[in-house]
Structure I
């Protein structure tokens with residue numbers, strides 16, 4: 001059986017030319033035992049994971065800790081638990097081990113303040129809102145408001161025509177992606193294209209190209225083309241984020257750094273700048289890992305999140321009072337510029 005290594009970039013590969021989907025075939029068919037499964041997982045990450053130095057992780061020391069645990073596992077479940085614990089040391093939501101009985105996860109935002117309550121929004125701000133495709137939208141206190149709950153939910157250009165056109169005569173729009181933990185980046189690109197009038201640098205990236213810690217490809221800039229003959233966002237744009245904004249959500253936040261009329265507000269995103277890749281194990285399990293580094297237009301590595309321009313907190317007391325100070329601050333900014 002050939003072992004396969006896959007690399008993909010969610011929707012970005014096909015949309016922005018991050019690189020063609022590639023497969024590396026390894027002819028060997030290792031024996032299926034705990035030792036070989038561990039070695040393949042550890043060595044693949046050792047050679048292809050790009051964030052060891054950025055996160056100050058000593059992967060060789062982790063080998064010394066987990067190799068004895070791996071080979072002494074009593075059954076598949078115990079082996080899975082030990083490998084999942086090892087992968088958690090990478091602190092990366094794009095790293096996971098997939099089995100027929102479970103999938104390991106790491107949630108970088110697990111201990112962060114929520115800074116969000118949809119119940120508060122719905123009860124006290126949204127009123128009789130419209131739902132256009134997957135976009136909740138409403139005019140709130142003279143400002144446009146769009147709530148997008150998951151980048152997994154497709155956005156059509158016709159839907160954006162409706163929503164963007166609805167707010168054409170207002171001073172700006174709030175785009176709320178709090179608690180949006182990713183999906184297809186193409187949906188975010190569709191919105192971002194409505195914010196620019198010329199080709200715009202929205203982020204850069206480097207692929208991991210070799211086994212050494214610093215074996216990275218050249219830094220490549222990604223330019224986004226504006227959409228033609230469609231309604232465009234007018235005025236100021238405020239994107240609301242929190243620590244649960246991850247992966248494609250973090251990429252959308254990163255785009256905003258390169259768009260002059262847009263700012264970020266709330267709390268920094270949860271991160272996830274690495275393009276996912278994957279590899280098979282001899283036992284039929286599969287693991288994912290980050291294989292590239294993403295940067296905002298000013299060169300900031302946003303693996304651990306994109307910082308906001310204006311930090312605003314939403315406390316448990318605010319929620320109890322039915323208040324969303326982040327949304328209220330965004331409305332103030334759009335109306336006054338401060």
Structure II
């Protein structure tokens with residue numbers, strides 16, 4: 001009985017304390033000061049959603065960005081990163097961003113072409129051919145002009161991140177010669193220009209979200225895809241697509257962006273801290289992307305049932321000849337000025 005009454009008494013005390021707190025009987029200002037709680041009411045949370053794995057150039061860049069922002073704002077701004085499409089996939093993340101359900105995303109350039117057709121300039125194949133050219137283009141005047149176009153979507157464009165060069169991965173045989181593309185079902189991102197590119201090569205382009213690619217490969221609904229080595233390795237696509245052609249035929253990168261209303265609500269100092277974090281990690285991000293694709297190649301080469309093959313000069317020339325009409329399509333139907341600017345930036349980088 002003694003324990004019963006003791007327990008009942010403790011429960012009664014807790015209930016009185018709780019209801020007293022709810023009715024403001026207890027003066028909160030008289031409680032001991034806890035410096036760990038100081039300023040939490042002013043803390044700003046940025047929800048950053050993306051669709052790839054953490055151990056990829058975009059995944060690691062998002063983590064690095066979060067660390068730098070926390071450091072530069074002394075914990076006032078916290079970036080919470082959600083990888084692998086656990087919040088939104090690449091089909092619905094734009095709507096979530098515009099609704100401010102999330103505050104940051106970093107979609108591929110190709111994803112943005114359905115909203116801004118001029119962005120197809122970064123989907124043109126065989127123009128950017130070296131890492132230096134890629135970095136110069138993604139940090140040069142073209143970047144600024146493309147990011148500025150996001151204003152019309154009520155989105156704040158912040159930066160470009162790189163994931164290097166795209167390769168061709170296939171299920172049943174290596175894709176080397178142009179003839180190998182004939183009637184091949186190739187998964188592509190949602191870009192009219194990329195679809196046209198693979199149609200010119202003789203294949204059937206199939207648009208799917210990144211989250212659905214593994215399922216489509218497993219069910220043999222697609223026979224090949226273009227992607228970077230880091231994505232092919234981190235997502236385990238090589239378990240089915242064991243033939244990888246090192247074609248370097250195009251680039252893959254990401255547009256780092258924020259909900260514009262959310263951005264505008266930040267004070268000037270916090271905006272600058274965010275921009276400083278991106279600037280500080282710029283070179284690191286490019287170098288890390290190169291290193292990850294290189295290490296991914298080494299890991300894949302070590303696997304007994306995965307086969308990596310470079311394009312010969314003759315094969316590459318045949319690919320380029322087949323897709324040549326795509327350049328005129330962009331220049332004549334989209335933007336001749338952007339095309340000239342891209343060529344100028346690539347030539348300046350040589």
Q: Match the computed value 2.8 of distance in nm of label points 7 Å out along Cα→Cβ at positions 145 and 201 to one of the structures I, II, and report its label.
A: II
(Q) Once mean count of other Cβ atoms within 10 Å over residues 161-168 is calculated for all of I, II, which comes out largest? (A) II
Q) Looking at structures I, II, which one was distance in nm of label points 7 Å out along Cα→Cβ at positions 241 and 257 calculated from, given that it came out as 0.8? A) I
Q.
Please compute distance in nm of label points 7 Å out along Cα→Cβ at positions 137 and 305 for structures I, II and give me the label with the greatest value.
A. II
Q.
Given 66, 44, 32 as the derived value for Cα extents along the principal axes in Å, which of the supplied structures I, II does it correspond to?
A. I
Q. Given that helix-only ellipticity at 222 nm (-39500 (n - 2.57) for each DSSP H run of 4 or more, over all residues; to 500), derived from a single structure, equals -13500, which label among I, II identifies that structure?
A. II
Q.
Suppose FRET efficiency 1/(1 + (r/R0)^6) of positions 225 and 329 (r between Cβ atoms, R0 = 35 Å, to 0.05) works out to 0.60; of I, II, which structure was it derived from?
A. I
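Each reported figure results from applying straightforward, stated rules to the coordinates on display, with no laboratory input. If you're wondering where the values come from, they're calculated on a predicted model, not measured in any experiment. Cβ atoms are built from the backbone, for glycine too; each structure is taken alone.
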